[in-house]
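Trainee: Below: a set of structures, written as structure tokens.
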Structure I
Amino acid sequence: MSLEGKVRKYIHVDGIVQGVGFRWFASRAAADCHLTGWVRNLGDGSVELEVQGFPEDLDLFVGRLLRGRGLIRVTSYEEKKLAPVHELDFRIR
């Protein structure tokens with residue numbers, strides 16, 4: 001698996017993101033956008049993710065996260081760039 005052209009981001013979101021299917025929503029969006037990585041809830045009610053793929057796919061993914069669906073509401077979004085890693089899928093932790 002080549003990492004050429006891929007980028008990885010750490011994303012932290014807050015809002016109504018726990019107890020509303022956000023991790024499942026993020027996992028499905030990642031699969032639709034051909035991304036790898038992971039998502040998990042944090043003790044303070046926020047969610048963190050690491051996602052990896054081509055920049056245009058990451059942009060689509062972030063757009064979906066910010067739009068949300070159902071009861072999901074992202075009110076705070078932060079990201080930072082990370083070094084890509086070898087991985088094969090997206091996991092809910």
Structure II
Amino acid sequence: MYCPGRTYRSVWTIDPNLSEVNVKQVKLSDGYVSEPEFILVELTPSRFVLELEGDPDILILIDRDTKKVYNGRKVKDKADASCRFKTL
């Protein structure tokens with residue numbers, strides 16, 4: 001999943017067979033690269049739920065049917081529709 005944002009661009013690699021999620025974020029203003037660690041905590045045929053390791057209040061919900069991503073504390077109703085998905 002590729003997510004271009006206003007301040008960051010990120011690439012997410014999710015393998016449903018593994019609990020760890022590979023994330024690489026680049027801050028656009030200075031090129032700073034971070035790799036936050038997420039854990040796959042829920043997997044259904046229609047969605048992935050990821051949790052930021054060390055902060056279970058930060059969740060990412062990826063709805064595979066609508067192709068929308070919801071993120072934040074306790075997953076709010078606002079979707080970040082700028083992400084693009086590619087199945088490998």
Structure III
Amino acid sequence: MSEVMISRGGLTGTVADPKVIFSKALAMRAAGIVAIHNHPSGSSNPSRADRELTKNLQWAGKMLDCPLLDHLIVAGDDYFSFADAGEL
């Protein structure tokens with residue numbers, strides 16, 4: 001298991017490019033990925049952009065045989081798991 005920081009955001013957001021994410025995963029010969037990011041706002045509710053990124057990562061993972069296992073949003077002491085919510 002390895003951790004790789006893909007992007008560091010500003011106050012209003014960041015860019016998480018599926019091409020960059022999966023190029024790192026494939027270079028490390030990963031069998032699957034878990035995406036994790038934080039919401040400094042304190043709300044763990046996924047945004048529209050979070051849901052779109054999750055769909056894109058899920059599709060790319062299927063095409064590359066490196067599945068998205070979960071996408072977690074951490075907000076303070078709370079979190080949201082797309083897998084736990086049945087959205088993967």
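What follows is calculated from the coordinates using simple rules that are stated; it is not laboratory data. Treat the numbers as computed from the prediction; the structure is a model and nothing was measured. Cβ atoms are built from the backbone, for glycine too; each structure is taken alone.
Trainee: Figure out for me which of the structures I, II, III the number -10000 belongs to, where helix-only ellipticity at 222 nm (-39500 (n - 2.57) for each DSSP H run of 4 or more, over all residues; to 500) was derived from the coordinates.
Mentor: Derived from III, not from the others.
Trainee: Can I ask one more? Comparing I, II, III, where is distance in nm of label points 7 Å out along Cα→Cβ at positions 4 and 44 highest?
Mentor: The maximum falls on structure I.
Trainee: Supply the structure label, taken from I, II, III, corresponding to relative contact order in percent (Cα under 8 Å, 6 or more apart) with the calculated value 20.
Mentor: It must be structure II, since only it matches.
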